[in-house]
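What follows is a set of structures for review.
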Structure 1
């Protein structure tokens, strides 16, 4: 593998090229920490006057584009897209801030406009990102607009990058150093650039460069290794090309899903790797070990390599779906509990069977971790081994149901209720309380032959649980029972905050109007008794605990 790396300044890197980030690469994921490091590097290069080496960029050369009298090389960024995207955003922020009156600034502004948006019929931009579902990046480069509408986590990352970049530019502008900032970025920041013609070489270069301790996620390394395996082991050119196209489609799907929510990639990789292990594990494997297991599973044949990627995509979909169900946030806090639920979902039982098994999982998990208060250190091996066996041994639904019941042994509901401290159900237990009261409201609606008030509960689920927990006797009263289970109910966040420290009698009308059955019942009881006493608190707590006894027993 012969390489001809180029040591380039940012100005030379951006000159004469159009950059594309293909859909099978991850979306923009840099956070404030990484951008702050970049901004500090620029400040240090300006202060010292010395060149600052940033990183390595790897690109795959594609076609050439002729725009007016210029011939531009189109390249796909394989490595370095996070840094290049951040630099392009910062350069756009500078272009926006440059003025029209000063001669030097006016010329620099025109040059940057020509660099960032090419003057053809389609207004081609210097860098075309991937997974930009809300056109956040395109609107910024073409129009300088900071759109407020975002659909995914990567959209939000881009928007944050634009705002932070404009804040940095404003500070340099206030110091009269705006042109100096641009000059530092263009001429004092440098990198090693690999522009390759062969796709197989690209993936191998990426793999080698990122096996040296660089800050690259293991899921990205796994993608590169799987693609490199196709290039290495599939001899037939047509089959190799078809395999790479299919692999790129799979990874485009994976990164599209991961862009919706932060943090899913690592968990998905770890779970997919755990289920790919040859022997039953006692814990979820690390992301590095998971990557190794997936590559081993892929082997050296095209069908098995594709199957390994498809398997990861399937896990990503189920992880995203489970984590997206905010109603279960009190039950899905525990990683090994999530693994068990996803294992059930991956078996693809008929809808009724799956619903029954997930219901059993939900009940035993909330009993152990929600009601009994066990933390993340408990039952790790039990959950992981069962989650592994459900797939590896293809357990029947009957056996899974029995195993789920066995998980709850030693966590008897009567003991949990009798030993529990129900006088402190607010701090540190807000998600569990919201879940409990939601399930109680479901039961009340069912008993009344009605539907739960979905609109009000949607508002409650949309914000932090503590924003919707209503103290019937207000916290300002300083009563010893203010955080007792019987003194806590649910209200939509806006209603809850509007009532503040009002006494129960002055809040009862709002309770009755809110549409949440249990809160309505509390409001009517307050009006009937003209207040809310400690005895009322304990009587209501007993009613709720009887529901807990029957629901999670």
Structure 2
């Protein structure tokens, strides 16, 4: 029953609806006591040969009125109890999704996408069942059962009632033992489902790689292994759940036997009439549902309890990126000053060390280096994806941690190397950060990213659906759409993290020329492997093993005859070879 305590905040919020719903259940329980009593009266009148058509008509009308009243009251409780349960699911979905949007990179490194999806679907459905089927079953079983037992005492005989209820304590013991085991089993079952969900999401996303390497059979076998594991866990849940009904059937059977034996003797000695015995047996029949409902109740509650614990663990997770109490809400702008003494990921060696530079407003900084040198780590710190580093990053003399996240990130246009497009039109992807942007603004941004001509050649133009993650577009087209999406907000700082790697040299030069022309007073940081992307920058940093190994302009770095010069010569030679082969 602890799940009811955990959901106490919601029941207080919805107490009016639940009071109306439970009140209607009480009325249903009271009204449904009439038919067995009426049947008993009719049987006694038949036995005494006192029945008449007028009497039959009267009692039939009572039965019809009882049926209509039950329908009305059932409609009321369904509306209020099920409606409240739907509102709980809606509330939790909003809380969970809002929580996902607030969490940082560490959270998503710890939790798999498929697992998070399982929490947002299966677990929330199980919790919603507690607020709907759980409340209904709890109230209905105890109200109906209690009202029936009271009727048995008042209308028939209290001694026969006690005898008939003697087996019920065994039901409570059985429910407590099985309920505890069911909670643990269902938690394991939900975790197995999360594993399946994560595997399916990962395989669908990586289907191209799976097929390229011919690993379809191996992937199917891996998926089947997870399915088999989930089946084993679910079998345990079903086994424990299935034990409720046999136990309840045995208990009900014992009650019937005791009633027939003792009740038969009571009829023989005149303690009760034959009609009362029939009514009593009908009342025992009405106890069957409350007893079975108790078994179902523990199933619903333990499933909901296990799921609520899983969701609560997620909601309890705290982001490491915390806004200052008096955060600056003005847009971040001005000179960017980076003073990073040390930064490392959890459990890893230093990712960055002694990274110090100043980027005046309106200038361009180039960041180059071999793969894994630390370029993207630097970009992540600029975007406040991590705050745990020794040093400071300031914009316009204000520490980036003093800005609100909206003020900081709203001033930055970021194009990551792993570009992500949404399953919507090209137009909506470009104006994602500025949904009300006009068609002219969308086309202007596309023009800056040198993608407008490509879009115009599509049959549906800007209305073209890009498919999930932009599957219908080439790598270069996806990169340029990502650049257009960043440019439409006209950001104070534009960060291109290896965002030109999929375009040819001619297109790259065209994009960079557009940026130099239309972003003369804006700040830009370009991280790249291809050195031609940064040759026009006012300063270029060469990152090696997380440290700055070289710095200067393009000409100064060539004159230094270091790594930059060797890489430049190599890339120029490769470009000449490719040009001659073409």
Structure 3
């Protein structure tokens, strides 16, 4: 049964006679122009563009020989590796739609996602072999000969990539695709039910790849990749680097010291990092002994980067920082040039070229600058929709008075007098206490200003008197033994009367996703479960 993904509505602005330069076709040119240039560097060694393209074409041709048709979904469950990158590009070269999956998901969720996207092939790393075995018996439409081990050891998975490839031809036969065709499906995070599958077409990715090249992610880039390939955060920088024939330095798993070693050894120029990675890298005791002078730009996304962390990085780490705010769905796209706007480090910048951001109230009316509401956006890159979820796609849309479609962000924020966007919190994380709206980020900023506090998260918990009330979960810096009461009194002294924190609990660490977001739903759950019983 076909997905018919290309038939989903188009919400992105249309450009007449927009040129098409499919990545599967474009990279074939590198066999001549960049044959000996390093394409991938990993712990397994260096692969040049000539050899990488040979593997990409063999994967593409083998997929087609095994029955892949244009638009078919191909899923992968793996940590970062050179073979994973080759698979990603091989699927696109064959005309398929890539579906990267998270090894952090449960077996039940993975099974649901594979069914939802109607995956025709599944590639799994040995590290995820046990996870595969826990859901493989229940898979529908995925016979064993279409499940392949994405490394040399296929124990518990079946055939290895090498044996599956066999004598597949390395002839360049990239599929012809259109801007409307499916490029990839990225699944949103979720702990219950099936996460939403976000469909990106070639229009979305091509426009994004061209825009990101303006930040130097081009043929000269040496991009250190330390976040997982199933995350759009990673793909935002990885795809343009590959599109332009640059070099990826691949980490299977992030480690701050190893990041510094690789950056120095390979003269890295770019990296896409999340806030917690900046903090861990800068906190490394040996940070200042590493030669990082090759860096031109560091990017940051997934959560706002604290001004004090920006200040530390700008002072000690060569190269600029550009903070990027957007949704995996697209629509909203802003950027903050930290070197150019040191007075705006508390913001996420201004809309990128071709993007527009507005603020709306709970009745969907547009608000003027300075007022707080939900951020909505329209940009050159906008998803086609959630796969098999037309109702939830419709809920995502806001139509402007001019008749243009914007995407709802779910983030509460405001636009200042200079046009810079400030994010306050996720709408679902906002605390309503005694009728007052409390934005946890304001409370967290106060806590993080305390000299003993290393990390903090504020959540709303049930309150008989107020409905809900703010609770702070705090991680102390090493060597500090301040009491929760001392920090509570200090923080509340910095806050308004309606913002005050009810209590502080000290924690050893806060739960985070693989791209560094604090899992607030996980933190809230035990407190709300008590009153649900």
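Which of 1, 2, 3 yields 87, 34, 21 for Cα extents along the principal axes in Å, for residues 104-271 alone, as computed? Mind dumping the intermediate values first?
Working: 1: 57, 39, 33; 2: 87, 34, 21; 3: 46, 42, 40.
Source structure for this number: 2.
Where does the value 38, 26, 24 come from, among 1, 2, 3, when semi-axes √(5λ) of the Cα gyration tensor in Å is the thing being computed? Write out the running numbers ahead of the final one.
Numbers: 1: 52, 33, 18; 2: 73, 24, 23; 3: 38, 26, 24.
Derived from 3, not from the others.
Computing percent of Cα pairs over 15 Å apart, for residues 456-511 alone for each of 1, 2, 3, which one ends up highest? Kindly include the intermediate steps, with their values, before the conclusion.
Values: 1: 43; 2: 56; 3: 50.
By percent of Cα pairs over 15 Å apart, for residues 456-511 alone, the leading structure of 1, 2, 3 is 2.
Every number here is computed from the coordinates shown, using simple stated rules; none is lab data. Worth saying up front: this structure is predicted, and the values here are computed from it rather than measured.
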